[in-house]
Every structure is written in C-alpha cells, then in structure tokens.
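Below, each structure is written out as structure tokens.
Bear in mind that the values in this text are calculations on the coordinates, not laboratory data. Quick caveat, the model's predicted, so the values are computed rather than measured. Cβ atoms are built from the backbone, for glycine too; each structure is taken alone.
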Structure 1
Amino acid sequence: MGLTQATNVMAFLRFSKKGMSQKLLHALKYRKKPEIGRLLGRLYGQKLLEDGFEIRWDGIVPVPLHPLKEKRRGYNQSQMFAEGLSLVLNVPVWKALDRIEFTSTQTKKSRMERISNVEGVFGINQSFEVLGKHLLLVDDVMTTGATLSACANVLLSSKTQQVDLAVIAAGK
C-alpha cells in the first residue's frame, strides 16, 4: 500500500518527542484546544501562499475521526487544521471521507500494525463529487503515513485526479 500517486507531501512542523510540536499536538488533541489547530492551519496556509501554492486545490479533506471518537473529543483536530488552511487559502473544506470502522489508537503500533489497523476503515462520502478533482488531504501528524495512505488510496480509487498531503507535524 503506497502513496505512489500523492503529488506533494508537506509538513508544517517536524515532530519531536517532548518538543514544542508534541506539546502543541497534545494540547490540540487531548486538552480541548481546537483553536490551536485553526491557528496552525492559518499559519501554514500563509506559508503555502508564500511558496506559490495558491489556487491549487478544489477542496481540503480532513482525515475523519470515527463519530464516537469525535463526539468524545468534541471535534476533529484534522478538521480544525483544515478550517484554518481554508480561511487563508480560500479553498472549501470537504468532508469527502467517512470513517466506517472504529480503530484503536495508532500511537504504540509498529508500521505494519498501523497499516493493517487502517485497512478498509475509510470510505467516500457520497455527498461529495471527487471525480477529477485536486484535493489536499490533511491530518494532524504523520508517523508512518499509514492513515494518510489509506485515505489517499480511497480518494484515488474514486478517480480523484490528484491528492496532495499536508500535516501539522511529521516524524522522522
């Protein structure tokens, strides 16, 4: 399962354990601070504009949480990041993916366990037409890329023309 067709893979921050990126992500995910996601999205959106990425995408697609997990947290941190990007880039947020299965957290899993943990977990939300579109798929953090790969593959198998990836922070 590869991301052979993802055109651009981008990260705003480098993830480092016990570093500022981990503190920001933990506050965003576990301390009920959705505004951090929006702020980081706005800051990264500004950087993308400066780097010439304006008018590139038809929609910004956040990696979905399972409805139970989103209800428990109160929001989807990837959606908050997408909303911040959307404000600056003037590109709509599309909830074009659904999480159709509940999965356990990826944090302590190996790369192979992560890949099998997210296989068949995502589906297309039929309310959105992705055929021939250029989409920016966003998530909070990328460690092995298993979740983003699973989501991108669902979009690409639905005949999305191009999928770019952006995350708040990426690991080594």
Structure 2
Amino acid sequence: MKIVAFGGSNSTQSINKHLATYAASLFENADIEVLDLNDFAMPLFSVDLEKEVGQHDFAKAFLAKLGSADILVVSLAENNNNYSVAFKNLFDWCSRIAKEVFQQKPMLLLATSPGSRGGASVLEIGRNALPRYGADIKATFSLPAFNANFDLDQNKITNAELDKELRNLIKECF
C-alpha cells in the first residue's frame, strides 16, 4: 500500500507536514512518500496566465503523485481561517487540469496549529469542499496546541490521549 502525505503549507518548518508525516507512519506495511509543496511552487494562478503558459508541469506532476497513492494523508495549514496560499494556488492549478484533483483516493484529513483550535476552521472548510474535488475523506483529526502536544525531535504526538485518538481513527477507518 502506498501513502502519499503532505502538509498544506510551503513553510520549511511546516508543523502540518510533521503531523502528516507522523500520521502516515502509523499505517502498517505502507510505502510512504512525503511531498513538499515547495517542489510544486508555481506563479499565482489566473486564467490569463493559464492562457499564456497552459497547464503547468508542476500541477501535472502533483496530480501524478496523488494518482500513485492508495491513501492520501493531508494536513491543512490554516492561514487567517482558510487554506494557505501555497496549497490554494497548487489546488487551483491542478483543478484546471482535472476537477477530481484527489482522484477518489481514501483520505485522512488533518490540521494542526499552535493554537487551541488546532486548525479547526480550515479542517471544516476542507471537510466540506474537498469531496467536490474527488477526496474520499474517511476520517478527520485536529491536533490542538501543536507545540505542547508534538515533539519535533521524536516526530510524534506526545499527548497520549490525542495519539490514541489518531491511532484508533486509522485502525477503524482504513
């Protein structure tokens, strides 16, 4: 089974990429590929630019990566209660090539933030919007107060209750 995981941020220190990587590691017998949105950086989408350059090769490459997966693990970064610009721009370029960006792949949808809501606003947006673009969301999970509940050195959730909740979601839904 192949898992493609990514955090919906272009930060080189993305806490959402850390969470997605950790969650992907909890799947048994999985081949895991973690994507970095910086590898798919494109100019700001516009229909005028699309007319000029056509379908961007990075968008095609990202869609191919998603297509190679059996399961997607996506952790959305929250910027001003919404998707990060990096994720939204990549998503916009991809959706012009294929409306079913997520290609009906089973998805574990996550979010985290340093705050107590753990990216709840963007998680709700994603839960409502992404199925219209081919996301088969099997489970969602929010990790609040990332810095208090995640150890970057060990790359794992340190709050036993939250860790158990995520592990149980994976066992039950996948």
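Given a value of 1.9 for distance in nm of label points 7 Å out along Cα→Cβ at positions 100 and 156, point me to the structure among 1, 2 it was derived from. Going label by label, the one that fits is 1.
1, 2: which one has distance in nm of label points 7 Å out along Cα→Cβ at positions 52 and 164, as calculated, at 5.6? Going label by label, the one that fits is 2. Of structures 1, 2, which gives 32 when relative contact order in percent (Cα under 8 Å, 6 or more apart) is computed from the coordinates? Label of the source structure: 1.
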